[in-house]
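Listed after this line are the structures, all set down as structure tokens.
Taken together, the values in this text are just the output of simple stated rules run on the coordinates, not laboratory data. Quick caveat: nothing in here was measured; it's all calculated off a predicted structure. Cβ atoms are built from the backbone, for glycine too; each structure is taken alone.
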Structure P
């Protein structure tokens with residue numbers, strides 16, 4: 001018989017595979033020359049992502065998971081990101097998984113040290129305009145597939161609800 005932990009692990013693995021699929025599909029849509037078709041495909045992917053998020057919330061209720069105790073509500077926000085180490089200038093490409101007023105979660109190939117200061121540029125799939133912020137690495141963990149997930153906290157003076165760039169020279 002499956003335990004609650006087994007179900008939650010299974011759902012996490014499914015969500016990870018689905019995110020990988022969404023990134024791949026967005027990459028293909030970017031190459032579609034017919035803007036009307038690309039727009040329709042993008043809308044369908046947004047609907048699929050919203051349905052997946054609702055399924056996750058329902059399973060959370062089913063398993064009695066408490067709401068996260070966060071200062072700011074986290075929103076799924078898939079996109080490509082570039083991280084620039086403010087000390088060395090080294091660049092790292094990664095994927096944005098979610099965002100809030102206080103920061104974002106990224107998926108990347110290499111570990112980032114806690115406390116590292118970064119300039120972050122994110123291009124969300126839903127928007128052509130990037131956001132640019134300064135952020136600090138608050139945590140970084142290796143996932144089962146060998147990649148890393150990191151929580152980045154925005155500098156307090158730069159956080160906005162809409163995610164629009166307010167710092168052009170970060």
Structure Q
């Protein structure tokens with residue numbers, strides 16, 4: 001009897017696979033004025049979904065773009081799966097988003113307006129185990145809008161601090 005033994009480090013053996021994965025793009029809500037939100041599915045490979053289930057992804061630099069009438073998310077980073085062999089995926093690649101035809105046409109029509117863009121807000125796994133992305137049709141904020149958002153946040157924080165003391 002000849003067996004093959006594979007030894008893994010403790011770091012790999014103790015990897016957590018979480019039931020609920022929520023990865024947010026906090027920067028998008030600060031940089032953009034959100035006009036409309038859509039929930040989209042994603043086309044992923046096997047090692048991508050395994051890595052995503054262990055919360056090893058980032059959407060802070062990601063954006064969406066139409067290529068040949070289909071919507072793709074670009075610059076989304078999903079780390080390589082540690083137990084993946086030569087079948088591992090590229091960390092940053094274009095991933096197709098799955099939306100209904102009428103939603104795609106609506107987004108494409110509104111994207112032609114000046115200043116509009118499509119940004120991912122949240123990456124999560126739903127109840128059925130499917131990877132979903134919450135994308136939004138957004139318009140870039142001006143500098144004074146960002147300052148106003150900072151003032152609102154600071155005043156809310158101060159108000160909460162005062163209420164907590166009393």
Taking distance in nm of label points 7 Å out along Cα→Cβ at positions 91 and 115 for each of P, Q, the highest value is that of structure Q
Calculated from one of P, Q, P(r) over Cα pairs in 5 Å bins from 0, in percent reads 1, 8, 14, 16, 15, 12, 11, 9, 6, 4, 2, 1, 1, 0, 0, and the structure in question is Q
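For which of the structures P, Q does the calculation of distance in nm of label points 7 Å out along Cα→Cβ at positions 59 and 155 return 3.1?
Q
Computing mean count of other Cβ atoms within 10 Å over residues 51-58 gives 12.8 for which of P, Q?
Comparing all candidates, it corresponds to P.
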Note: relative contact order in percent (Cα under 8 Å, 6 or more apart) at 28, derived from one of structures P, Q, originates from structure Q
Output -11500 (helix-only ellipticity at 222 nm (-39500 (n - 2.57) for each DSSP H run of 4 or more, over all residues; to 500), calculated) maps, among P, Q, to structure P
